[in-house]
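Every number here is computed from the coordinates shown, using simple stated rules; none is lab data. This is a predicted model, so every value here is computed, not measured. Cβ atoms are built from the backbone, for glycine too; each structure is taken alone.
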Structure P
Amino acid sequence: MKPRPLREALQSAVNQRNASLYNDRCHRKDINALRASIGRAEVFLRRFPVADDRRVCEHVKANLDDLGRILLGNSKGPLMKVYMGYLKERNEQLSRAA
């Protein structure tokens, strides 16, 4: 079985977050920032309709805060693993700099 491409995982995460907003299931306080994050992800997805995993990883690394807003708390899968890896890397860099 071929692993799911990260682009599909990002599209799915955006769709899930949009559904939670539409169904009024989103209880975040920063709705405007969330909508802006979704918009940036949708622009990326439209701009690169056949993006490979490397390009999606670059986008995730450049937009960690956006992805953190988009991913649902119970998210699992390859996109969450990539996100958590970059968060860990960023935290290590911050702790070394301090």
Structure Q
Amino acid sequence: MTPVVETMLNQLGGANKISAMTGATIAIDDNSTTLVFKRQVGRSGQKLTHLTVSYNAGLDLYDLKATKLNKKTYEFDTVKKLNGLYGDQIKEICQNITGLYFTL
């Protein structure tokens, strides 16, 4: 795991705590700058299936995208997309979007 991914997980509360609290599977992409939380989460109206947090090295900021899988077409529909977030904002925004707490 790269230092970028470790930093993102620490800012979100830690991989073990997130998995225990939400039941989500955490995946890391090939270039190790993106975290993907896979699970059907969110309030009943949204039914999010994936929450993606990416690190933008040029700006030293984070990008967040909440998507849901359309089971008829097997395409991802973007529910919410936020760019230019600071590290201390990620956890609170993710918790607000999903309606789930990442830590106690």
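Upon calculation of relative contact order in percent (Cα under 8 Å, 6 or more apart) from the atomic coordinates, which of the structures P, Q produces 24? Comparing all candidates, it corresponds to Q. Source structure of the calculated read-out (helix-only ellipticity at 222 nm (-39500 (n - 2.57) for each DSSP H run of 4 or more, over all residues; to 500), -23500) within P, Q: P. Which structure, out of P, Q, was Cα extents along the principal axes in Å calculated from, if the result is 37, 31, 22? Going through each structure in turn, the value belongs to Q. A value of 17.6 for mean count of other Cβ atoms within 10 Å over residues 65-72, calculated from one of P, Q, originates in structure P.
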